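I've put the structures underneath this note.
Readers should treat all values here as calculations from the given coordinates under stated rules, not as data from a laboratory. In this text, all values refer to a predicted model and were calculated from it rather than measured experimentally. Cβ atoms are built from the backbone, for glycine too; each structure is taken alone.
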Structure 1
Amino acid sequence: MSYEIQPHNARPAGIWNAGGARYNEISRGIADSIEHCVQRLDPQPGEQVLDLATGTGWTSRIVARRGAQVTGADISADLLAFAAEQARAEGLDIRYQLGDAESLPFADDAFDAVISTCGVMFASRPEAAATELARVCRKGGRICLTTWLSEGNLFKMFRVMKPYMPPPPDPAPPSPFEWGRTERIEELLGRDFELSFEKGISYYRETSAEAAWERFSGGYGPTKALAESLDDDRRTALRRDFIAFHAQFPTPLGICVPREYWVTRGIHY
């Protein structure tokens with residue numbers, strides 16, 4: 001068991017750290033999809049549940065309110081610090097642990113259930129993360145994941161940012177949005193889990209497209225870290241393109257972006 005973040009994940013950890021406490025605002029924006037995933041996991045009082053890639057702990061708090069014994073793991077120490085503070089403030093007994101999804105610091109069969117809401121899909125080495133999911137979930141236990149669709153609006157938001165990112169290494173790492181295809185999820189998890197899929201739509205609402213830029217550039221690690229890495233001209237151009245994308249979804253009260261995802265539930269063979 002490793003309690004350290006692997007060297008190749010040090011940079012991703014720094015990117016997610018960039019959001020800090022304001023990442024909780026991002027979680028609020030996907031709260032509908034988180035509730036969906038928790039419902040399908042159906043955690044029971046007293047069960048040992050791992051919330052993998054917990055971020056600021058939104059999912060872990062919902063599961064804990066159902067009476068489960070929850071552990072939240074993430075590569076981001078800063079997000080975990082906020083998660084622990086928030087759990088204390090709400091009177092919830094949740095254990096938070098720095099943990100790399102590709103090499104988790106937990107024993108075999110440690111959990112009755114594992115949940116990850118738009119988290120494990122961002123692991124750098126998905127095969128390793130899938131193996132760890134199976135290792136720490138007991139036989140007969142279950143997993144429940146939400147993953148953004150491979151061609152959905154969250155993917156398209158990343159496509160807006162891509163021209164401003166540095167070139168990827170060669171060979172490029174796999175896209176996290178590969179987890180948005182059920183065929184790929186079957187490849188990763190089907191050997192160890194009996195899988196079922198259900199599609200959902202998360203509705204991201206803001207008062208304006210400009211408010212979406214402020215939200216993401218202030219609290220979403222990939223957007224904030226990217227914006228801070230650019231010179232003034234390119235940051236201005238990114239802001240323009242990001243706002244233009246979100247402005248495609250107007251309502252009489254602001255914007256509402258439908259973002260499709262899969263809920264995957266797996267029963268461990």
Structure 2
Amino acid sequence: MRRRRHQVEDMPLLEHLKALRKVLLISAYAIAIGTALGWFASDLVYRFLAEPVVEIGNVDFITTTPMEPVMVKLKVSVIVGIIIAAPVLFWQIWSFLLPALKKNERKYLYFMVPSSVLLFLGGAAFCFFVVLPVGLRFLLSAGGGSLDVTPLLSKSAYLDFIITLFLSFGLVFQMPIILLLLIKLGYLSPKTLAKYRKYAFLTIIVIAVVISPTPDLMTQMLMALPMYFLYEISIWLGILIGRKKKKTEAAAEQ
């Protein structure tokens with residue numbers, strides 16, 4: 001590995017660009033193959049994503065343009081393709097970055113990448129199974145008491161809506177990774193995070209209002225409460241990291 005590191009340091013810019021080109025090409029091929037496979041499963045996937053709407057009842061899906069069904073199917077296929085190609089993508093990125101990193105930098109990468117992926121998936125799952133059913137019921141019923149109407153949802157608009165929600169919650173759930181990394185690097189401490197709890201709570205409320213894709217208070221609160229819960233978890237994990245660091249330093253001194 002040391003020889004590999006020396007080779008990476010001695011590589012000219014053109015070689016780095018060639019290596020990057022190889023990573024991008026393999027990633028593009030993997031996504032293309034995954035998208036082709038996803039095309040056959042796209043209808044089933046969309047039916048699964050539409051389940052929160054179907055459970056509400058009295059809501060109809062519509063298409064507003066002749067191209068919309070095909071474009072929705074293609075967009076779902078690409079999403080499924082990226083998910084199928086994810087192991088290849090992570091492996092390519094990992095193989096490109098890892099040899100150029102120092103030992104302590106790799107240690108952070110080993111922790112950050114798997115944790116970040118799991119937290120992103122956890123945020124998307126929380127959004128789909130908890131936030132989306134509650135938010136949709138509130139949004140589709142708000143203002144509907146004045147007339148007896150049947151809500152109509154465009155297939156494309158609904159897909160864009162849930163993708164935005166998934167991305168928002170997936171990114172919000174990255175907060176513990178960022179806070180723990182700052183604690184590990186010495187820019188923050190658990191005592192500082194605990195001291196400014198109330199300010200953090202107000203900041204989280206503001207962030208939830210700003211980044212929430214829907215204007216309703218229900219969705220914003222369902223985003224803010226997990227954020228604050230993750231903030232508290234970060235404090236306790238930071239305390240455990242600090243204790244472990246002190247034990248390691250004490251053992252090194254002895």
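One of 1, 2 was used to compute percent of Cα pairs over 35 Å apart, and the result was 34. Which label is that? Could you put the intermediate results ahead of the total?
Numbers: 1: 12; 2: 34.
The value was obtained from structure 2.
Once distance in nm of label points 7 Å out along Cα→Cβ at positions 43 and 163 is calculated for all of 1, 2, which comes out largest? Don't skip to the answer; put the middle values down first.
On the way: 1: 4.2; 2: 2.1.
Checked 1, 2; max of distance in nm of label points 7 Å out along Cα→Cβ at positions 43 and 163 sits with 1.
Which of 1, 2 yields 18.0, 60 for Rg and Dmax of the Cα atoms in Å, for residues 139-242 alone, as computed? Spell out each step's value before the answer.
Values: 1: 17.0, 54; 2: 18.0, 60.
It traces back to 2.
To test your reading of the models, identify which of 1, 2 gives -27000 for helix-only ellipticity at 222 nm (-39500 (n - 2.57) for each DSSP H run of 4 or more, over all residues; to 500) when calculated.
Working: 1: -12000; 2: -27000.
This value belongs to structure 2.
Who wins on Cα Rg over 2.2 N^0.38 Å, for residues 75-218 alone among 1, 2, i.e. which is largest? Let's see the in-between values first.
Working: 1: 1.18; 2: 1.35.
Ranking 1, 2 on Cα Rg over 2.2 N^0.38 Å, for residues 75-218 alone, first place is 2.
A value of 2.7 was computed for distance in nm of label points 7 Å out along Cα→Cβ at positions 35 and 51; which of 1, 2 is the source structure? Intermediate results must be reported in sequence, preceding the final value.
Numbers: 1: 1.6; 2: 2.7.
Working through the options, I get structure 2.
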